[in-house]
1. Mean count of other Cβ atoms within 10 Å over residues 96-103 computed as 14.9: which structure among P, Q?
2. Using mean count of other Cβ atoms within 10 Å over residues 304-311 as the calculated read-out, with 17.2 as its value, let me know the right label among P, Q.
3. Supply the structure label, taken from P, Q, corresponding to helix-only ellipticity at 222 nm (-39500 (n - 2.57) for each DSSP H run of 4 or more, over all residues; to 500) with the calculated value -19500.
4. Work out which structure the value 164 belongs to, where volume of the Cα convex hull per residue in Å³ was derived from one of P, Q.
5. When you work out mean count of other Cβ atoms within 10 Å over residues 272-279 for each of the structures P, Q, which one comes out largest?
6. Identify the structure, out of P, Q, from whose coordinates relative contact order in percent (Cα under 8 Å, 6 or more apart) was calculated to give 11.
7. Ranked on distance in nm of label points 7 Å out along Cα→Cβ at positions 200 and 352, which label among P, Q comes first with the largest value?
8. Out of P, Q, choose the structure whose coordinates give Cα extents along the principal axes in Å, for residues 56-455 alone equal to 77, 47, 37 when calculated.
Structure P
Amino acid sequence: MTDSPIPRTASTRWAFVLTIPLVGLSVFALGLLARAWLSDGGARSFTLGLICLVVVAAGGSALALRGRWWPWIEAMLERHANHLDGLPAKHLGRWIALAAGVGLFAELAVIRVHASYFQFFAYFKNVTLLACFLGLGLGYALGARRGVGTPLFLPLLAIQVSFLYLLRSFTLAPILQNPVMEQLTMGYRQLGEWVDVVVVYGFLVFAFSATALTFVPLGQVASRLMARKEKLPAYGANLVGSLAGILVFHALAALWTPPTVWLGLAALGVLPFLRQRRALLGSGAAIVGLLVVLTWSPDPLRIDVYSPYQILTLSQERGSQSVIQVNNVFFQRMLDLSADDGEGSGLHYGLPYRFKRAPGRVLVVGAGTGNDVAAALRHGATRVDAVEIDPTILDLGRALHPEAPYSDSRVHAVVDDARSFIRYSEDRYDLVIYGLLDSHTLLAGLSGVRLDSYVYTVEAFREAREHLAPHGVLSVSFLVLRPELAFKIYRMMEEAFDGEPPVVLAGRDTQMTFVSGEDIDLEGVRVPPRFKLLTAEYWHDLKADPSTDDWPFLYMPVRRYPQTYLAMVLLLLAISGLLVRSLMTAEAADAKTGTAFSAPCFFLGAGFMLVETKAITELALAFGSTWQVVGITIGAILALAFLANLLVMRFGAPAAVWTYTALGGSVVLGLVLSPRILGTVSPLVDGLLMTAVLTLPLFFSGFAFSSELEKTPSVGVAMASNLLGAMFGGFLEYNSMYFGFRSLYVLALGLYVLAFLTTRRHRAA
């Protein structure tokens, strides 16, 4: 017996963990009701709060009556486990690969869905990823229990995604768009009122715990199958399936497919595991119901398009003007300024040309749908290079912009990351224009890097300066809602131009233009009456830390430890502890060791997560922050892990001291060399060297994990500990917001030391 306060029977244990998302939803609902009561015009908040309370009441009633339906569920899951145990041994590798592939594919799909519905996840950027890791880790730990929950995955997924989709139609932008006090944002206030805090953290608890519980069944089925096969071949099949899952998802992203396709394909991957009629009917009905919900549109005049990066919403305003939202936030209005005299709506777009009249070559980064490109053409540019990272935005501009700037023969449109294009371009420009790149948008799943991350840094402005022709001008437009952010940009441009301060013109609508260049003659520039000239004295009482490639957090005015993120991490760690404590009980423990935890695998997973994050961020500097780079990087990491596992299978595990020495040395090598590689030889050679240096630690980490897996009595324990460690590493990643991204290597090195010490201790025992 145990004196643990957590209920021990299966029914009460699962009832306990299922109350966690209900508690989060209750807090969310009560916060909405309080917000409606304290503010005028809170009808939507009041309605949504009541709906959420009804959902909580229904869920609570179902749990209270679990005695009527739980035995039926338990019997179904036991029959499903027996079916998995009866699958032919000669095909186990294929089944393991399918289970792992579906798991990673569904993980990426849910990450994209969450990011598309709420920009909340752009700030708490890896919450969904960590929830998936937690759920999969718990599933691997529970793989040996009597029942396997595969038949529950699609119903749980359908309930969660349907609810979030319907929730998206309510106006919660002011609080769910920017839940972070340390960061500013484009267009929305920061978290401040206590009711907003209640709403945000209630939503956080619900989304995190519901996602984790949804992914438990996928971890279970993979663990159950892997337990029937030799550990290293089973792990190899798992890696092959994971690699296939990420490749398929990124291929679908490239085709601009919507969530109905992603989730439908995930369902097709799950259904082959189900053989019972009731399980098939329940799962089939769940996915059909989900797809029906997703085809309903709350506003038929708004069209959603899913690019490889984000959701774009197209609508019409002010007659025939086309408006685009990105992740449900205003992005750009396509303007027809062909008849504008330069003093009306087109005044802002004409400001750079007051400093550089009739430019020859113009570079527009963040070209969007084409407003800045059209302005360049109107002001006599002979060639315009228009760089836009999102191909969907570019195509919408080609099709819908009233001035059709992309159809002009003088325009050369490029789909690329702005930073990458500037670094490797061999051209020089009379005028370089930064369009409004400051939207809080997300890259493809698993990266969590915003598009502005490496565009607005001191190093980026220096590179742009190097591509200016003699007497060329750099112009940066920005929507500045807080003076600290304006001073931050001012300081970055001043540092990039060797202490020469930029010219700053501020309009009445908080939009500012920062202009730097050689020998700018202010006396020859007619400043429009609607703008005022700002100097450093305007911000004399403010502090701002320039963004750098190591600390690229544009929206944090000063470097300080993110207390909001610390509160979030502590809350999610508490939830994770409750879930692990209540589910990883004696029935999930390994029969030989009496434990369901491997410390070396845990620390290896944590270090792996940090090094992977560092690799993605630095390779984004080498190749650009494009979705292809993210996909290729993660694919390469999985391939290296597979190669390491194959070598251990073929030649045996090397001595731990040699493996960890190579691992630690490769981390130090990356810490020392990676910042110095770019720009040394050529784009191709630099990129290959960067890739080799940044992924080498992950290759040796694969050796260490495969070696540990071979010694571990249970593959489920090893995989579960590794995934939970990866989740812990994801929490540690937030330290980069204060210490910078290079600090992740230092943290990873410490984690690998702990992995080595616990490995040695285990062997000594």
Structure Q
Amino acid sequence: MDFKPYIPGFKPAEVGPLSRFLPALEDGVISGWLSHLDLAGTWLLDPFGFAPKVALEAARSGYRVLVTANNPVTRFLLEIFADPPPESEFIAALADLGAVKKGDERLELHLQSLYLTKCEKCEQKTQAQAFLWRKGEVEPYAKIYECKQCGDSGERPATEEDRENANRIAATDTLHRTRLFERVVSLKDEDRFYAEEAIEHYQPRPLYVIGTILNRLDGMNLSPNRKRALTALLLLAFDAGNSLWAHPAERPRPKQLSTPNQYREDNLWMMLERGVGLFAGSGSPVPLEAWPKKIPETGGICIYDGRLKDLAHEVKREIPIAAVIGSIPRPNQAFWTLSALWAGWLWGRDAVEPYKIALRRRRYDWAWNATALYAMFSHLNELLADGVPVFGVLPEPEAPFMTSALTAAQAAGFVLESIALRTALDPVQIVWKSGSKLQPAQMEIETIRKAMREFLSARGEPAGYLHLHTAGLIALAQANALKQTEDEFDTALRKTHNAMEEALKEGDGFFHYSTGEGVDTGMWGLGNVILSEAKNPLPTLRLQRSVSAEGESLSDKVEVAVVTYLQKNPNAIYLEVEGELNNQFPGLMTPSKALIYAVLNSYAEKDGGSWTLRREDFASARRDEMEKVFDLLEEIGKRLDYGSKRDHPVLTWLEKGKPVRRFYVLASALVHRALEKAGGQTVMVFPGGRAALVAYKQERDPSLKEGLKKHRLVKYRTLRGLLELPILTRETFDEQITSDPVEKAVGQMMMF
């Protein structure tokens, strides 16, 4: 397989409207991939319609993008992001809403009064930012506020007055709840039960606020632009009002419609005010039309409101699709159910009708996901010519999701061209090409095992299960063995999972660095091992191989590559360094941002946005310093009555001609490489500036950490301090060289 480099974004994923449900994609990834195609002005297809950012970025790069969107909420988000009203329209829309009367009171003041609470310090009334609840209880147990009078802020216990207010609003809850689910389904609709169940994830106060606003909105005479602005703000309130917001935020991206044990109820009027800045100014406008209206050749978006299978024949006749882009959807019962609910609240029952299945289905497993993706990929392959590239971004990757997507695509006739995987926290980038369905081959365990061994050997260090699993999937995809014709998808996925587990657990080719039994826990490395009887084998394992059995480590290679690049390219910005590294280490070898930054922080200084090697880390300066360290070791040896022998990079202390102590002197943190040559009890000596990098490498690599237990790690500065001691003996030498331990940097990222 021709592995392609991981395409880094130039801007991290932002926290925006509904961001906890939408894929967290970096800006620049889609445009980066398209830049290699050089097909500007041609038609692209996003068959998933799952991530508005994908289509918008492609359109702004000069492409015409056809998007299928059957979720009314994501369709609206795409429309509002493509051509957002100016900030003044959002402000005016909110002001219009606030000025509507609720009895004799302005609506803004009425809704704000629902969140009034007493400051614990000055006892003045102030707006609660949120109330905190425990699942199953009928009253809030705490509140969060920031008092404008005295400045007191934070989480405080709920008062009796707070509880009385909550109970007063709850007394009329049945009426408001009934009205809201009747906006989604009729009283006689067979899906009524599902709508009622979904609305149960809203407390009475937010439901009252939402219902009151919607009732007033129906009678307001707003311009189209202002109504779009207010609709966008209401979506934020709908999302903020449900009980899926855990407190503390332990589950930032919920997948199931399940209330956590403790959750927060946000002040919805405050959320409307905050929303003004989230939507306004979200990028340059993009031409957008509904199918089959035309869009300019210079780029734009055409939305097809429906399913891909209904569009296939029309597209094949009229639009030559040059490439396919999209974020591959993963099951999310919470978002899909809430989308149906919100669509009914905003646009009525007709908007919900095509999407009602989202209300009915309670569980989405991986077999369902594979089946749904297979249907989509099959329709997609029908409308494409052979050889059309498909760039799929797979967010929040995990092994079953990878298996589901790759199995579905191959069963539909797509050929896997490349996979680029950085960490389990980053989206996976996959390239397929359309083609013909081939006769599947039988799945072989040895095919998986060989691929995993080759991957670990090339990586030179242990890896997490997702990387191993993906290596096995690639091998099965290349062999066309992910799914047999007669198997249903649940059977195919189960066979793959069992084969992966057997490949790792059977025999002695792999070692599991984990205290858990599941294959997806901890890390996996190469080599035969003998384990002690201890419950936690890691601290007492005896390896029947050296660490070098896995070859030169990825972290050492990345260190060399970063320093080499900085030597040739002074004042490089991070994106340049990352791009070069990703080109050198494509596919499953993509180094994490944390590793790149760990090397940069060890060797370079940042000035503004550029990185430059420190003067002391120029090659000539380090060579001179290493010579001084050898001189130091010789002088210390003389004080301890040892002779010395130099054999770069090793210095050996001798007694009566026999070696008694060896020192491996490094200017780098290439400790994997040093372990290959280090004998027993060798002392590794390196600059103090490498200490954090060495510590980081140990934390990310359990085999290295175990190997280094046999060796002392000493900094240059520690040796210099020894010469200043008035008394130095052989006994105190060992004590002194352990007085300055290697520790990881404060705040060190561990995203591997």
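1. Numbers: P: 26.0; Q: 14.9.
That value comes from structure Q.
2. This figure was derived from Q.
3. Values: P: -19500; Q: -13500.
Only structure P yields this read-out.
4. Working: P: 164; Q: 208.
Here the read-out was taken from P.
5. On the way: P: 15.6; Q: 18.6.
Between P, Q, the highest calculated value is found for Q.
6. Values: P: 15; Q: 11.
Derived from Q, not from the others.
7. Values: P: 3.4; Q: 1.6.
Going through P, Q one by one, distance in nm of label points 7 Å out along Cα→Cβ at positions 200 and 352 is largest in P.
8. Values: P: 77, 47, 37; Q: 73, 50, 46.
Structure of origin is P.
Any read-out appearing in this document is the output of simple, stated calculations on the displayed coordinates, not a laboratory observation. Just so it is clear, the model here is predicted, and its values are computed rather than measured. Cβ atoms are built from the backbone, for glycine too; each structure is taken alone.
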